[in-house]
Structure 1
Amino acid sequence: MAESYTSVVDSSLDPPVRGFLHTAAPSAQDGLVLTHGAGSNCQAPLLVALAEAFAGTGFTVLRCDLPFRQQRSFGPPRPGDAARDREGLKNAVGFLRRQISGRIVLGGHSYGGRQATMLCAENPGLVDGLLLLSYPLHPPNKPEQLRTQHLPRLHTPALFVHGTRDPFGSIEEMRAAVKLIPAKTKLMPVESVGHDLGFKGKSRREALPEEIVQVFQSFF
C-alpha cells in the first residue's frame, strides 16, 4: 500500500502538536517522530524524504514543527525557547503513542536532534531509540564549545547520521562524543556532504533516505 500523509494539529496540548502524519498501512505498529533544525521547519525536503522512506517500510511517521517554529514562521530559536521545544517534542511522542502500539523512535535534524537527546537524557525510557541527523556538536569554527554535557546521562540507543564535511563537527569529533553515551550507539558517516546531508535547495542525495532506513533497521 502506498504511503500517504495528512495534516495534523492537536491544540489540546501545551505546547500544541502541529505537523504531518505519514501512514503506510492500518497495521503499522512502530512509529517515528521527526523534527527540524533551527533554520527550517517540518516541510524540509530531508524530513519529507525520510518520512516517506520510513512509511514505506511500515512506520507511522509524525513530521512536526517545534514550538518556536509554530510561533514564528522564520528565524532561529531564541535562547529561552529550548525548554518549551523539548516539551513540544514530548507531546509529539505522546500524540504518536496514541496512534500506534509498538516502538517509538524520536528523530531530529541539527537543533531538533540536540533537543531530542536532551529530552531523553532528562526522561529515560521516553522512547525506544533516537535518530540524529547532523548533530550540532559545536558551533562552526568553535570546537571548544562542545554540546556534550548531557550525553553521559543519555541511556537511549542512538543512531547518528553525519556528513564528512559538516562544520558543526568532524567525524573524528563525533566518534569521541558518541563514546560518552552509556547506551548502544552507531555513527553513520555520509561522504562528501555537509550539515544539510546533501539536501540543500533543489539538490537531493536521492539514495540517502533508503540508506538511512537500511542502517536503522540493522541497528535497531
Structure 2
Amino acid sequence: MDPAVSDVVRLLAEARFGGPVFNPWVDIDRDNGRSDRGPAIRRRQLVHYFEARRSRAAWVLVGEAMGYQGGHFSGVPMTSERILLGHKTEAGIHPSLVLPNLSPERTSRPGLKAKGFSEPTATIVWGAIRQMGMDPLKVTLWNTFAWHPYRADRGLLSNRRPKPDELSLGMPALKSVLALFPEARLAAVGKVAAESLQGEGYAFVEMRHPAHGGAPEFRKQLAQMAGR
C-alpha cells in the first residue's frame, strides 16, 4: 500500500466526534450492516479508490458530507453500493469507473435493499462523468466532512448537515486527502464545500450541488470542466 494513502486512511479511521457521526472505516453498523467485516471492506475499497487516482487525478470535486445511501456502506464518497455492485450499468455507470481491477463487496444487509442502497447524488455525478467522456481516474470525489453525520432521533439511516465545529475538527483530514493530489484542481460542489475551502485559502471552482434541482447546472459546469 502507498504509505501516504495508508496514513490518510488511518487518520480517517481514528477520527472521533462527540455527536452522532458514523465512521464507515471503523464503525460497525450492527442494525443495518451485513457483518462485522464492514469496516475492513470499506477501508479496502477506499484504499483502491485512492491508489487508482493517486498520480492521475486532474480534478478533486469536494462535496458536503457522506450520506447513508452512499459512502456509509460503500466507503467511497458520492458512490452508492448499487453502483459498485453493478446495478447502474443500464445508465452506463460500471463499477470499474470507480474501482478498476477490484471486485467490490456490499456491507449492507441484503434484506434492506436487494441491490444495495442507491444515492441520487452519486448517480447524477457518476452519470455526468461518463456522459462528458471524462477519464474517471482523473476525477477524485471527496467531502468537506469525510464521515456520515446522522440524526440521533432518526438513527443511522438518516442524514444531517455537519455542524461548524465538526467541519473544523474534520479539516486536517480534508487537507491530508487533498495533499494526495497536489497537481489536481479543486471544485467545491455546494456552499458548504465552497465556504470551507475559501476559509482555508484554497483556489477552487464553485459548482452547483446536483441535489434539489441542481443537476442540470451541475452537468453544464462539469461539461465546461471537461472542455466540452
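If you rank structures 1, 2 by mean count of other Cβ atoms within 10 Å over residues 113-120, which sits at the top with the largest value? Working shown, then result.
Details: 1: 25.6; 2: 17.8.
Evaluating mean count of other Cβ atoms within 10 Å over residues 113-120 on every structure, the highest lands on 1.
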Once distance in nm of label points 7 Å out along Cα→Cβ at positions 9 and 105 is calculated for all of 1, 2, which comes out largest? 1
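Assign the value 2.7, calculated as distance in nm of label points 7 Å out along Cα→Cβ at positions 121 and 137, to the correct structure from 1, 2. Mind dumping the intermediate values first?
Values: 1: 1.5; 2: 2.7.
It traces back to 2.
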When mean count of other Cβ atoms within 10 Å over residues 17-24 is calculated, the result is 17.8; to which of the structures 1, 2 does this value belong? 2
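Of structures 1, 2, which gives 22.2 when mean count of other Cβ atoms within 10 Å over residues 89-96 is computed from the coordinates?
Details: 1: 22.2; 2: 14.4.
Answer for the origin of the read-out: 1.
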Looking at structures 1, 2, which one was relative contact order in percent (Cα under 8 Å, 6 or more apart) calculated from, given that it came out as 25? 2
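Looking at FRET efficiency 1/(1 + (r/R0)^6) of positions 73 and 201 (r between Cβ atoms, R0 = 35 Å, to 0.05), point out which structure of 1, 2 has the largest value.
Working: 1: 1.00; 2: 0.55.
Once FRET efficiency 1/(1 + (r/R0)^6) of positions 73 and 201 (r between Cβ atoms, R0 = 35 Å, to 0.05) is worked out for each structure, 1 has the highest.
Here helix-only ellipticity at 222 nm (-39500 (n - 2.57) for each DSSP H run of 4 or more, over all residues; to 500) has been calculated and equals -11000, so which of 1, 2 was it run on? Could you put the intermediate results ahead of the total?
On the way: 1: -8500; 2: -11000.
It must be structure 2, since only it matches.
Each value in this text was obtained by applying a stated rule to the coordinates, not by laboratory testing. These numbers were taken from a predicted model, which means no experiment stands behind them. Cβ atoms are built from the backbone, for glycine too; each structure is taken alone.
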